[in-house]
Each structure stands twice: as C-alpha cells, then as structure tokens.
Structure I
Amino acid sequence: MESRLSNFHIGYTPYSEDFLHSGDRRRFVWYAKNRGINFEIANPENKYDIVYVTHGADITSWSKYNKSKAIVIYELVDSYLALPSFSFTGLFRGVVKYLSGQYKYCIFNHKKSIELMCRRADIVICSTKEQENLISQYCDNVHIILDAKTMYCNYKKVEKSQPISNELNIAWEGMPHNIKSFAVIREALSILSKQYQINLHLITALKYKKYMNRYITKYTVNEVNKHIDINNVNLYQWNELTVSHICSTCDFAIIPINSNDPMDNGKPEDKLLIFWLMGLPTVVSKTPSHLSAMSAAGLSMSCGSTNDWVSAIKNIADNESNRNQAAKKGFIYASHVSSEEKIMSLYDDMFSSAIDMNINKFS
C-alpha cells in the first residue's frame, strides 16, 4: 500500500495539532506511520489527491469542497446520525462551534451538517453496523474500521484473578462525563454490596472541560459523588503506560451504558476489546455492538436489567472456572479481530478503494 500511495498528495485534518488525541493516535496517523505514508495538514483552499477528514474538522467547509479537487474520506465513528434532528445537541452544537470559530459556516441543525458531509464524502469510515446503515443513506462506500489497539500489546496480560474472600475489585475506564452511566448499575451495586466488599477502580481524567472539551473545568471526583453510591472508589489519572497495571489488580471490568441514549447505545465495542486484550472478563450493558462481540466470542455477559447485572457479576465472582473461561474466550476473540494485521488490512482495503476512485475520476 505504501508504494500505491507514494505518488498521491494526501491531506489530513487532525483532532489535535500534536497528534496526541486518541482519534489521531489510534486511527489514520497510526496507520500512516506504520505504512510509511506521507501526508500534510489539509486546508480546504488547497487541492489534493485524497483528503482524510476527521469529525474534529470544520465539516461545514469540507462538505463544500469541490468534487473536482480530490477524493474525500470522512471519518464518523460516533452515532450522531442516530440522534433526533431536533435534539438539543442536534440544534445547537453547530452554532456553538461556529461562534467559537471551529466552523466557518453556521448551520443551525448540526445533524444536517453531518448529513451534508456524508453526501460530499466519497468514502465514509464508521465503527458499527448500525452506523453503516444510517450513513449508507448518504454515501454508498462505507467502511467499518475499529480503533487500533497495538498500544495495548505492551500491557501486562492480567493473570488469573483470585478474589480475596468476599472482596471484589472492579475496573472501569473512560471519559469523566461517562461516569453518569453508573446510574444504570446503581441498584445492582447496592444489592451486591450487601454480600461483597466492592472496590471500584476508575481510570479516567481527574479533571476535564465540560463543554466541547474547551470550556468550564470540572473535577471528576464530583461526578463520582453524584452518580456512585459505593464507598470504596479509587480514582486514577488515565495514562497509557499504567492502565494495565491498575487493571491487573482487578477481578473483572464493567462497561455500563445508558441504552436509552442513542449516542451511547451506538458506541462500538472498542473498550470491551481492550479489557479482553488485557485478559479481564468484562460485564457490559446490552448494546448492539456488545451483543455482537459477546456472541462472536461465545460469551453471554450483556445485561439489560438490574437482575442481569447482579446475576452476571455473581456468576464470575463466585466461580473461578467461569471467570477464567470468560477471560480466555474474550482474549482469543479480541486478539483475532483487533490484531495489527487485521486493522491495517481494513485501512489497506479502504485506501485501495480511494486510489481506484481517484484514478477512475481524474485520470
């Protein structure tokens, strides 16, 4: 693929100027580095052969990009198209981005701007089958590609967990604003805490910006106090080099998600695969991507009710064989679908399609 792309002028719109944002490190920048592909920061005023537009870009400008200039690849890995057109986010997000200078043009319906970007794109990358179905209404060349997880290959694989007596050490990893999802398992944890001493280990950012990652600093401990009733909660600053060391002290992981929220319910299984790669059995909310991954791995640890959560956690807490079998099956499946070779091949296929489109359109 390096040789096929070497003669192409490629532009890229990053999530962050230093490429340290997870969207850069785990997607195109990771691929380009591994394939030795040269690219430059894209400018809508310039002409390219191929432009890779992330959702962090000014899509109001790129959706107007002249079709005679380049093949446009649009990366849309979140389920914005699943939101109602007249939701608060759908109506005002684009306006706020315009007023803050992130967007050149003001489109009052943010969902509409995403639809326009999908229509302009020659190729769209997404992360779930459900997203693909929605995007296909606007673009007929859609590729599902999950995040690269090679950085987790350096992590220490979690050894067989041996809970101490009735003590459960449970791992969770995510953005601070997603701690609100613990409301889903508040009752289940309350029930379980009558039988076990529950220690939650939350790996996240200790402070964050509440609005658009730019405005009003919030402290994560306040989210914990608001949404979690368990007494023993340990907060850790997220660090790629220490995540597995923290998780290795835990018996299993959890991923609660509010399935009534279209954005949350539409998330891919990336986090589940990461825990599995670290050898952790993981209990999750019943979302489409979780159900699919669990089924493919030969597991059934997706929960849709309080009783489901209590039953699933007790099943692995009280049975060492079940716990180790869940860890083994998860690790085998995640290693297969998230290998470097697998993710690279998906990008290779996508860029081969872009190259063919460029040749057919501009040669």
Structure II
Amino acid sequence: MPTNVTAEYAAAEMEYQKAITVTDKLKGLERMLREVPKHKGTEVLRMEIKTKISKLKEKAIREKEQKKGGFSLAVKKEGAAQVVIVGPANTGKSSLLNALTKAKSSVSHYPFTTTKPEIGAMPYQTVQIQMVDFPPLLEDASIKQTPLFGIIRNSDFILIVVDKIEQIKPLLKEFADSNIILNRKKPAIKIIREATGGLEIIGEKLIEADLDAVKRVLRNHGIANASVEVFSEVKLEDFFEVLDEKLAYLPAVIAWNKQESGKVIKKGVWETVPVSATSGYNLELLKNKIWEHLGLIKIYTKEPGKRPILKNPITLPEGSTIKDMAEHVHKDFIKKFKYARVWGKSAKHDSASVGIDHKLKDNDIVEIHLK
C-alpha cells in the first residue's frame, strides 16, 4: 500500500483484496479510485487502478459472452464510411435513419421497435455514407449488449441520438466502460521495442510528467528496451492509453432529436445538433457535421485529354497525398509514377504539376502520369 493515503483508501483497498467475485472486486477498485488522494505523487497509482478496472470489466464481458455461447454480430462496411446510430429507446433513431437515408426502418412510439441493426445509405454530395441504426442501448449496455459494441468499435463514426439532454451522460459512461474513447485522437506516442539498450525517450520536453514515472509505467507493462518517440504534448495517463491495445478512438456528434429550433451547442470536444426527423429541421446541417467529423476528403480522377469524372470519388483521410491516392487506385502506380496534375484547392494553379508527396484537399481533381 502506498504511503500518505487516507484511512478511507486503506479500507477500500482491504475491501478489494478480500473480494472474490469480479463484481465485488470492481466495487473495491472503484472505491479505491474515489478515495485515493489526487496529487502528482499518486499519478501512477491512479492510472494503475484504472488499468485494473478496465481489465476486470473486460473479464466480466468475456464471462457473459461465454455464458451466451459466444454470440456475435457483424455489419459489412460499404460506402465512403460507416456511421452507427445509437441512443436510448424511443428517441426517434429509426425516424432519423429514414429521414437521412430514405430507408424504411420500423417506426413506433413504443420502445424497442428496432431489434437488430437496420442499414441505409445517406447521400452526401457525391458520396454515399452507410448508416447503421442499432437497437436501443440499455442500462449497463457495455456488459449486456457487448455484440453491439463490437460493431461500434469497428465503425468510422458514432451518431448519438437523444431526445433529452440528461440522457447523454449515462450513454457516454457506457462507451467509456467499453473502452471506446470519443472525440479524442490517440496520443502521439510511438513505441518501438528493441532487444537491448534500455529505454530511449525522444521528445522528452513534450512530456508533462516525471520521466522516472513514465519509465516505471513502461517497465510495469513489460517494456524494458524500446525507443519511445513523443510527437506532441502528453501526460502520464497518455502512456497508459497507448499501452492499452483494447482502446478504440472514434469521432462522434450528438443529435438532439424532436427539436424544431435552436443552434448547435458546443461544449469542449462535443457538438450537439438540435434536429427534427419529422420536419427535417437541421438535417442538412447534421449531414455536414458528420462529414466534417469523419475527417475525409473527396478526390476525383481525370485521364489525360479527357474531362474529369465528377462522381464516385475516392475518399481518403485528411492530409493524404498523391502517393496515398495512387496506392488506393493500384499498387503499380507507385512504381510507374512520373508526376501528377492537380486542379483544386491544394494546387497553386489549375493543372499544376506536382510530385508524389503533394498533399491533397477536398474536391481536388487529379490526373496521374506514368512512366
């Protein structure tokens, strides 16, 4: 037990040590996390408790799945991206799916109308985005509905639908309990294991934590020899995240359904868009927000001497280059690449000649020339 802890923490730790079931162990750990003094000296301890909580929750989920016989679900990805629609019962998710995609999902004023994922395609400019409407999320959904969270983890974007603002907080807890981190990028830390040489940390000035504590965390996770490169400002807890392979990082927006007025509410990393699936209020704005948070760009192709094909564009992550596009079209393009001509925002002028590392922007037109 660490020094300088309270009697309440000591009692919580004793409760955890005496616990036999996973549920009781979780209660003990969660109490320990509440009672541990919050100062720099207990940073590592707090992160270690969080790691234990995460592992125990994963164990509880596995045990529940085994009792069910390993039941699982899968939805094949189609279109430019896969967006999952989640929320409590009777918030109008199916109506919203229908309004966005012209699908014909069952709609009712009674809860639990959707009993399996319903799929539609949402047109956005010249692309189609796959929309998957889920059955309502229940209390303790992270444990009771693990197959659904399996699909969510593999999606590209989460549209959270509520009809009351107070529904948001418990939903976000279910995502956290399922090791899904919303609206935050993975910490910019790269770890390359080595056979020998100890721990070499590159970019240590960007670490807002004691270096000895960082090295202790790495060694506790079995990393004694490695090159650790830090690309932006990070904290101690970011190292725990990078070392946890179970975590998924996904963008999300909240659709506040059944509203006929109001502006987008911005709070921290969250945007809440008031919409009405019935009247269509703010649906175009919601589409724009989904595309914006997906972080994709549309790239059109053109053959030399011909007009550009302004439909069915290639979709790539923001910041992609000509090389990324060429690899997407055909792997041999890289070997035979000579130069490219670009029309659009990324070009200094239309038909500008660029190299393979040229960064593209949304709606660019690209003409690739081969050797």
Structure III
Amino acid sequence: MISQSELYKEIHEQPQVLDRILKSAYNDILNLADRMRADKIRQVVIAARGTSDNAGIYAKYLLGMANGLVVSLATPSVFTIFKQPPRLAGTLVLGISQSGKSPDIVAVLAEARRQGAVTAAITNITDSDLARQADYVMGLYAGEERSVAATKTYTGELAAIALLSACLKDEPHMLADLRKIPDHVASTLAINPRVVEIVQRFRYMRECVVIGRGYNYATAFEIALKLKELTYSSVEPYSSADFLHGPLAMIEHGFPVLIITPSCKMLPEMKEFIATLQVREAEVIAISDDVEVLEMARIPLALPVKVPEWLSPITAVIPGQLLAMHLADIRNFDPDKPRGLRKVTETR
C-alpha cells in the first residue's frame, strides 16, 4: 500500500517539520539577518543542486522582492573544474543541501570563506562538510529522509528562506503569517483523495509541461523534478512567458499542461495563458485557490486555503508531490527508490 511507503509518510510529516524549523532555527536565522544588516550585504550567491536549486529559485524571488537583494545562483563548476571563481567580497554565499555532502557545493562555500565572504548553510545535517564551511548554519530539523525523492526537506528549505526574509524585513506580520504555514500545509494535505481520484487518467502520460510564474516558478521546477524522478516521464518546467516564446508550438489536442497559479499578482496573465491553451485543446490541470481558474481547467486541484503570495510555494507544491507519488504507484514503480538514483548525489 502506498500509505506504507516512506515517501507517503514524509509528505505527511511536513506540517510537523515546518513547525520545528520555525521554532528551532529562528535564533540562528535571526543572528544571520543581524550580520547581514551589520555588514550591509546587498548580494547573495546561492550554491545548490537539484531540489535545493529549486529552493534557490524561490530565494531569488523572495529575497529580491521583499528584501531588495541581488540574488544569483552559483555555477559550481566555475569553482571546481575551471577554478576561476568570481570575487565574493561583500556577498553572502549560501549553500543549500539536504545532506551537505556534495563536493561542488562545499567547494563554493570553502572558496567564499577563503575570500572572507560571509557563508551560511541550510542543511538537514548540521555537522556535514557543508555546515563546517558555514559561519551560520540553519538546520532543517526534518529527521532522516529515507525516500530518495526529497519532499519534507524541500518545504523545509523554503521555510528557512522565508524565515530569513522575514527576519531581514523585521515586519511582525510576515512572521505571523509564516507561523500559520504548518497548519496551512496540514489543510492542503487533505487534497490527497482528490489526487487519487484523478491520477488514473494520467497513467499512460509520457510527457507534459509544468507552468509557474513569480514565486511559483520554483514550484514548477520542483513538481517537474518530482514527476521525472518518480514516474520517469518527460516533464519540462516553464514560466508562462517563456512558454509563449516557442514551446507553445508543441501543444496539441490532449497535451497535459499542469498550471500552478494560486491567488497572486500574475493571476490575470495566467488566466489569459490558460485561455490560449484552451484554444489549442490542451488538457489543463490547475493547482489553484481561484474559482475562475479552477472552472477553466479540465482537471482542477483546488487548494483548500489561501495564503499570502510569498508563502504560496510551500502549500502549492503539495498537490504536485502527491500527484507524482500516486502516479508512480499506479505504474508499479517503487516510490521510495526511483531507478538509477541515490539519496545523496555527489557532483563536482
């Protein structure tokens, strides 16, 4: 039974994990925020791979919009293979890794430390190689993640980034909204029966695209990754804007397009995008809390609770996690051990 899998258990552990992070990591993150203010840091370079890289995309939007920081994603091979690292003075270099073991991510922080930059790590293993290169360590407090596909550590990374943003902004309402997130995730997990209801329709799906915009551009990448890892389908993430610049040509009758668009500033544009897809007879699956969007979709997945836009990726990813898990299950794939993958991937 799928409910006995480690993946199912870890998806459903997320409310408790998020609650622990918000309580246990608060002081460490507050100390980092104080240091960033004291050093007048205006730029952040993030080193990450895979799921953690998707969390980095969220950080680009959130720390950029809410905190006015210039945020970029590092190219680790510049440090490890080409050995021509950029100058990092006056920068926060943030490593994000569940295991903290990948040599290339560790190398970025090691070089940043050598140059005298402020270094920080978001990791589930607080005595890892990555953590040892960090001036500030933000633990995920997720417990062991046994399933290869990361779920609770991904939303944990998002929560740590959100908490850093709130501490930097020093606005009480942001912290108040963030502290409600564990309950909102618990409510969102109630969508599981609806996902079970619709998943059979996609049993033989071999390709699809996932679309997100703004904060949920990261969600599109993460859901696409989960579908690739667990169902072995060809799934590509896009922003709606990029998709119109060419990839739209692939859309034909019945082509599956998964849209992530909770209530947000991009909602009018996303509705126009869905209308364009309808003209081309795409099969639109929509993750949203907006009634009109859900009515436009062929397959609506209604988010049961509205959350502030900047926090919506933490809840909006949940239906995608469940969809990937149940699709793997009906295809008789092992949801805990995708073929050819290991829990810790070490790259250089």
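Rule-based calculations on the coordinates, nothing more; no lab input. Note that the structure is a prediction, hence the values are computed from the model and not measured.
Each of structures I, II, III was scored by Kirkwood radius over Cα pairs in Å, for residues 49-216 alone; the highest score is held by I. A value of 12 was derived for relative contact order in percent (Cα under 8 Å, 6 or more apart); which structure in I, II, III was it taken from? The correct label is II. Suppose log10 I(q)/I(0) by the Debye sum over Cα atoms at q = 0.10 Å⁻¹ works out to -0.66; of I, II, III, which structure was it derived from? Value -0.66 for log10 I(q)/I(0) by the Debye sum over Cα atoms at q = 0.10 Å⁻¹ corresponds to I out of I, II, III.
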